[in-house]
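Asker: Below are structures written as structure tokens.
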Structure 1
Amino acid sequence: MIAKNNKYPYAKLMFDIIGILTFIGVMIIIIMNFYMRKSNTAFEMGFNVTGSSFILLCVLLCITIFCAIASTIFKRIK
């Protein structure tokens, strides 16, 4: 959201949008790799990310964290 009292409102908006999109990408990867197993003695659920999906997940998480930090910094600059 663009705030008029920020010094760089469009830079903050750009980091917000990129952060939201990368978080959606992380959630899609987790949902696509979700599993549930049930047997007579146990119940198991989780997500298994391997190979290139794991690398993509790590990159998207790093971008999300970076965008959150940058957005906070731009929010505090007045």
Structure 2
Amino acid sequence: MLVLSRKKGESIIIDDHIEVTILSTDADVIKIGISAPKNIDIYRKEIYHAIQLSNQSAAVNTELIQDFLNEKQEQDQ
């Protein structure tokens, strides 16, 4: 992990396309701004994990449905 110190108004650049700017600091809260191309998805970590869990659940349900349909098809033959 790269650790940097930045002050209000200062930025870092990631991969020539993403700019992260410190907008404000207040006690233990830091507000950042992120400028990135529209094709780059940006999520808060807790939202990203929720999306991943939802996708995993959907994939499992799809597999269960497919197994059920395969069994049903075998029974019908």
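Asker: Among the shown structures 1, 2, from which was the value 16 of relative contact order in percent (Cα under 8 Å, 6 or more apart) calculated? Numbers along the way, then the final one.
Answerer: Details: 1: 47; 2: 16.
Working through the options, I get structure 2.
Asker: Assign the value -15000, calculated as helix-only ellipticity at 222 nm (-39500 (n - 2.57) for each DSSP H run of 4 or more, over all residues; to 500), to the correct structure from 1, 2.
Answerer: Working: 1: -22000; 2: -15000.
This value belongs to structure 2.
Asker: Which of 1, 2 yields 1.33 for Rg/Rh (Cα atoms, Kirkwood Rh), as computed? If you can, show how the numbers build up before the last one.
Answerer: Details: 1: 1.22; 2: 1.33.
So the calculation was done on 2.
Asker: Sticking with this one: Once FRET efficiency 1/(1 + (r/R0)^6) of positions 11 and 67 (r between Cβ atoms, R0 = 30 Å, to 0.05) is calculated for all of 1, 2, which comes out largest? Could you put the intermediate results ahead of the total?
Answerer: Working: 1: 1.00; 2: 0.05.
Once FRET efficiency 1/(1 + (r/R0)^6) of positions 11 and 67 (r between Cβ atoms, R0 = 30 Å, to 0.05) is tallied for 1, 2, the winner is 1.
None of the figures in this text is laboratory data; all of them are computed from the coordinates on show. Bear in mind the structure is a predicted one, so any value in this text is a computation, not a measurement. Cβ atoms are built from the backbone, for glycine too; each structure is taken alone.
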